[in-house]
Structures are given as C-alpha cells and as structure tokens.
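Listed after this line are the structures, all set down as structure tokens.
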Structure I
Amino acid sequence: MNTLSSLRAGELAGIKRLDLSGGLTHFPEEIFELADTLEILNLSGNLLSDLPSDLTKLHKLRVIFCSDNQFTHVPEILGQCPKLEMAGFKANQIKHLPAAALPEKLRWLILTDNQLSEIPSRIGSCVRLQKLMLSGNRLQDLPDEMAACARLELLRIAANRLTKLPDWLLSLPRLSWLAYAGNPFSDAYEVAAMDNLPPISHIDWHTLDLQHKLGEGASGVIYRAKLKSADDTSHVAVKIFRGALTSDGLPRSEKAACIAAGAHPRLIPVAGKISGHPEGTPGLVMSLIDPSFRNLAGPPSLESCTRDIYPPDTEFTLATALNIALGIASVAEHLHAQGVMHGDLYAHNVLWDEQGDCLLGDFGAASFIPRQDARLAAALQRIEVRAFACLLEELLDHCSEAPEAQRIVDALRVLQQRCNQSAIEKRPLFDEIEQTLVALKDATMKK
C-alpha cells in the first residue's frame, strides 16, 4: 500500500500502479503527476463520492478500483478514458450507472453490492466485455441489448430481483461462468433441490474445538478442528460463513449447494451443518483434505481477465491430464443430476495431487437448475460445458507426452472443440463427455 505522503514527496514517480487507502474524501491532485506511467489506480477503502472531470489526464489508465467508498453513481468521466478496460465499484451505494460512464474498451466491470435497479442499454455496445459482476443489486431485468456482448464469459447476477433468465443469455457463445442464485425465479429451484434431500446431520457447536485457520474465501473461513463425540475424537474441517453478500452471491445458497451436491468421490464430503453457534452463524463440517492436494492453478489476473494462471513450469503427463479431466467431468455430471450448477468451474477451484486425483471445491457461485424444465436445464448445463472446455484446453496446453500418444491427444482436442463450439445446443452434455473420456483412458491403458 502506498501513502499520500510518499506521493506528495515525489517518491512514487514512474510507478505503474498506485494503491491509496485511508479516509480520502477528495481525489488527490498529486496523482496527475503520474500521468505518463500510471496504469492501475486503486482508491478502494476511502470516503470518495466522485472523480475529477479531468481524470482523462491519466492517459495510460487501464484499471481503476473504487470499491468500499461512498459513490452513489458511476462517474461519467470513466467513459472518456481512452484505455480504460476495468472498473471496480463494489460495495458503494450506487443507484445510477450512466450510459456515458461505460468506456469503449471495457472488458471487466464490477458493481457488486450496490443499489442498481437498471443497466443502461448502451452496455450492448461494450463488445469487448468479458466479465460482468452485478450480484447484490436491485435488478429486475437485464437489457436485451446485452445479447450483443458476444465475448461475455463470466456473469454474476445473483441476489437481485430477477423474475426470469432472459432468453438471449442462453445463446451467448462464450458464456461459461454464470451465477444467478438468490433471485425470485431461482429461489423456487433451490427449494425444490433441498426438498428432495434426506435430512442432514446437525453437529453441535460445543462439540467442535477449532484450531488453526486452513483458508479463507469470500464467503467464510475454514478451520481445522477436533470433533468430539462420545466414542471418539476426529479431525475435521469447519467452514464458518460470514453471512454477507460475496462477489459471487449469497452464502445461504453456497451452503445449500454444498448440501444438495451429495456424495461423490471428487467432492469434499459434508459431515453435517453446525447448530448451536452462540451468534447463530451458519457453518458446515467437512472431511479434512489430505495435505498432498493443492490448487491446480491460480485465479485470473488483471491481464488474463477470465483465464487462470498456471506456474510457468507446470507440466502434466497425459495420464494425469486425463485423470483430472475425467474426474471433473464426472463430478460436473453428478452435480447437474442433483440440480446444482457449480458456476465457477475453474482450475483454481480444483485441488489435485501428483497421481491426478482431484477434488472440486468452492460452491460460492453455485446456482440451482430447474430440472422440471428440460430445455432450460440443458441450456444451463451446456454453459458449464464451455467452462470445462477452457479447463481441458489448459490441461492439454500443459501436457507433454510421447509421440505414440498423439492419437489420444488429438481425440482430446476434438472433444475440447466440441465443448467449446459457439452453437450451444450442439455441445455435448457431461454424461457424453464422461463416456468419451472413459473410452480414451481405457485406450491409453491398453498401450
């Protein structure tokens, strides 16, 4: 984090990224002295309510973050910034998004946790848009002009007031990661999914002895814990939900999806839900993961936007890549059969070990599928198939194998292309994908 005093002293000359947080009520004029180099400006966590009308002086600005401030509108000056590709205004009090505020080169827009009731139709002119995060607003519909956003890959519209999914959304050729739980139309899907489940065990808070923190995400914190019972003491993982809105949706829906997902070898087993927490905080008790498992990749960067980041030396054998692909296809097929769409089928949400065993985690963006509507259910499933296509492409790009295995690699490339095709209705569903991968794995074992 940079300081205002360092900026004023001229100590930050030549920097490309500036991070200022600390109760600012006005835009510091000294920032303009960085105009020839500044590309990323982070003013999150201040008390700002507007940006200066001459912001365009920052002629190299590509990214601006103004989350956790006091904006009630998105400043129109953003639309005049010639190189601006990303804008983040999460957790303000924004009620108005002017059409003029949308930059021509916009790729990534974050307006999560605000008070928007509508999106301007001009968003359809943002033909470069790849990532749009609108969860936690007051939207009752989306403009039909968004059908022109053919490059849109990630869309978060959870926790709004939508009464249906627009038909055009189901035909966006690149849409892969969709979250829509917590809307009036989807609440019925969630209830239906939960009504068909057997009762889940309740685990009393006082039988849990929390130890050290294992990890932390947008929706909560995971701890290693001891579970004490009359017969034994076992080690478990405990996730305590924050209860507030996240970038992806509602912790309530995440918890429901984890339970509705049921049992599968590629899911982390849920032992029960916590009862008797002194503050009424919801939580889940899960099996403890073997420490040999690690994340398959890191999340997207500002530059990659929607694609995960792998360490430069990442390399998989064909057998490992096949095992991971088959494991994820199998668990995705299982989830869809349970009425759950993961919504965030990404390598950074996959845990794996050197043998190619894998686990799919993080249900923060999960939504529920209307199983009674076969057409809509199939269309939603095929959106997630495109996410799998991205994952399979990444696995193959990091796969090295002997020339005699080229036939299998070529067959996997063909499968990846089928999952990635723009005509959504022609994509295979996960049951077919799983069968294809099983046959290819059998073929490799016969060599």
Structure II
Amino acid sequence: MSGSNLCKWTISYFWAAIMWLLAAEVLMVGGFGFPNAGLMSADTLVIVHMVCIGWLSLAMCGALFQFVPVLVARPLYAERWTLPALVLLSAGLMALLAGFLALGGRISPWLSLLPVGAILLIAGFALVVGDVGMTLWQARPLAGPARFVSVGLVSICATVTFGVMFSLVLSGRATGLLLTNMLDAVPVHAIAGLGGWLTFTAMGVTYRLLAMFMLAPDADVSLGRRAWLAGAASLAIAVIGGIFALLVAGGLNLVLSLAAVSGAASLAFYGHDVRGLYRTRRRRALELNTHMVVWSFASLAAAAFLGGALAATGSFARHVGAFVFLAVFGWLSGLVLANLYKIVPFLTWLEAYGPVLGKVPTPRVQDLVAERRASRWFVLFFIASWAATAMLLVEAPAGFRVAVAAMMIATLGIAQELIRARQLAEVAEALRLPTGVSAPWLLASRN
C-alpha cells in the first residue's frame, strides 16, 4: 500500500461511526431503551439501529473500502461512490430513527419516515455492495478472506430486505397476512445482520489484518476454509430455512437450533485458525491492538458459552438482551475499536510519510501512538462491557447504566487517542513534518 492507495473517505466513515457509538451510549446511560423498555419497543429499536448501522456498519464499510483492494490486489471498483454511500446511509439512518421515535409517540406521528429511511438505506448499501462486490467479482477466483466478505455482502442484502418489509408493516404502508407474519422473522433479520454481515465479514477481514500486522504466514489456501464452510452453512440454514419455516407457518426453533450448531462449529474453526496465526507470527512483541483483539475473542467465546448455557437452562428468551449486548459490545465493538487503533495510525502514517519514504527520516507507525496511555481506555471498555452484561443478567438497570457510563468514558478516551494520531501529536518534533510532508486532515484523507 502507498499513499495513492488510500480511500479518501475511509477516515470519515470511522469518525461518523464513533459519533454514533457515543450517541447510543449517552442514550443508554440516560435510561433510554432496554432494559428500561422492552426489547421490541421503539426506544430499543432506536438504540439497536444506532449501534448496528451507525456504529458497526459504517465502520465496517470504511474498512472494506480500504482493505478489500488489499485482499484481492485490485483497486476499488468506484471510489467515487464512497462519499454518496456515506451520505445516503447517514440520512437513511436518521430518517429511520425518526420513524421509530414517531412509532413510540416521542415525536409527531410521521410513520412514513420508516419507509423513507429504508429506501435511503437501500440506496446507500446498494452503493457499498456494488462497489465492494464488483471489486471482488473482477478478482475471481477469490482467496479465503475475500470469500468471507462476499458472504457478508449477501447477508447485508438479506438484512436490508427484511428491514424494508418491517418498515412497510410498522408504518401501515403494507398489510396482509403474509407480510404481517414476516414480523416473526426478526430473529432471522438479526442473524443475517449481526451474524452474517458484521461477524462473518469481520472474521474475513481479521484473517488478513492479523496476518499483516503480526507478520504471520497466511498463504495456506486452506486457512479459514472450514470456518467459511460451516459459517456459510449456518447463515443459509438460518435465512433460507427461516423464510421457508415462516412461509409454511412452522416454528423457527428447529431452524435456529441447527444454525446455532453450525455457527458454533464455524467459530471454533475460526478460533483455531486465529490461534495458529498468533503462534506462527514473526513479530514476537505484540502491539496494543493485537492484545486487545485477544480480549474481543475472549468476549466472543464468553458470548458463545453464555448463549449455550442460557439455551440449556431454558432461559435464553429471558436473557437474550444480555447475550446480544455481550456479542455486540464485548465482541464486535471491542474488535472494531482494537482494529481502529491500528488502522487509523497506519493510514495516517501512509498518508503523511508514504510519499517521502526513503527520502527523509520518518517515524514508525508505532511512533504515532502512546500505547501505555491508550491501554487504560481499552481495559476500561472491556471490563465495563462485561460488567454491563452481568447487570443485565441479574436485572439491575441502575448498575447497567453505571457500567455503560464507564464504556462511554472509555470510548471518549479511545477517540481522543485516534485524534492525537491524526494530528501526529505523539511524533517527535524533529520527525513530525519534514520537507514534503503535510499534516493530515482530521476527518478525511488528502489523497
């Protein structure tokens, strides 16, 4: 990668994502949504979509625009689509949230905002899927990590399709027994989004990022194959089997149980592969981001164990909120924040010093960050996410809000560290801005 390979708006996606995360945390600290409201209440839907679309999906899109070309050794199909996609996704999410607020009676009943938001989100995700999908299509046959991304793109298409149906029904724009019954597909919608789009895509990207940042060998064509097969099978069972079960008026229990077994196998294979990358790495001293990725993997294992224990004791439905919270914040959010702590300085270093490498003395990527100071924020974030999960399990809403407040403080601390990296604040004065180097913009790349 060189400076010319940077996607100009990737950093913008990351900052927008972090702002949505902070906004969701502020609302949760204020008692908005679950557990002070029902899981399917309008207030909770606001929080869920702020986190899943605003935070996780925008961060994922930004990462894909930058790193899919690295996965397939081809330029992005249409970089000019990246800014319109960000605008459409942001506008669509705001319209969708306003529709949920109207549904809950918090603002004037403009329920038409739900389908408007859905249409804008369709357009935004269509640009993302088209851009990344065409980049992958032109690079066939695909290597292992890229195949994870391709399944993730199919999953977001399924997720958005379900979301459109839900918005039409909730807004009263569509009626009929068939569409009304499709509201029972909320678990399938969640699996396609959290399991397929976010988790499965994250698995593929981390295979490459971990190998790249730890200098671990990843040329083995079998790397990730078992995880991909089991995961793709799990998603197919959940989505296709779930739709079929609903159409024939059957229950989802069998379908979801089969999908869970296959999904657990995929995660087990993934964990085995990641352990192999750590063991065979050539960079022996781990940087903070790779240490924190391990913490996110621990959260993933804990979420899998918690889900199995709740299912075995027949209390999954009662504590599904705790399970989802741990998966979303301990696993996915922790993983994304850990990777952003490496990606943002790495892209900043490429942007600032890539054009002058070999011509003037330049700092290392590690010189753009202060790991010891930043480690406190990451430790606080993970411990707070685990504490918040525990508070949900024991049904202590006040304790949950305190734990989320600690998460919010940690998020602010991590965001400040990323800002300092963009400002080259940690770089020694003698190396900061040599001849030919311009300070990066905070919210976008110059290139």
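Things worth noting here:
- Given -7500 for helix-only ellipticity at 222 nm (-39500 (n - 2.57) for each DSSP H run of 4 or more, over all residues; to 500), calculated: source structure among I, II: I
- Answer label among I, II for the case where distance in nm of label points 7 Å out along Cα→Cβ at positions 102 and 254, calculated from the coordinates, equals 4.1: II
- Source structure (of I, II) for mean projected area of the Cα convex hull in nm², computed value 20.6: II
- FRET efficiency 1/(1 + (r/R0)^6) of positions 46 and 198 (r between Cβ atoms, R0 = 30 Å, to 0.05) from the coordinates reads 0.95; which among I, II: II
- Here relative contact order in percent (Cα under 8 Å, 6 or more apart) was derived from just one of the structures I, II, and that gives 10; the source is I.
Each value in this text was obtained by applying a stated rule to the coordinates, not by laboratory testing. In this text, all values refer to a predicted model and were calculated from it rather than measured experimentally. Cβ atoms are built from the backbone, for glycine too; each structure is taken alone.
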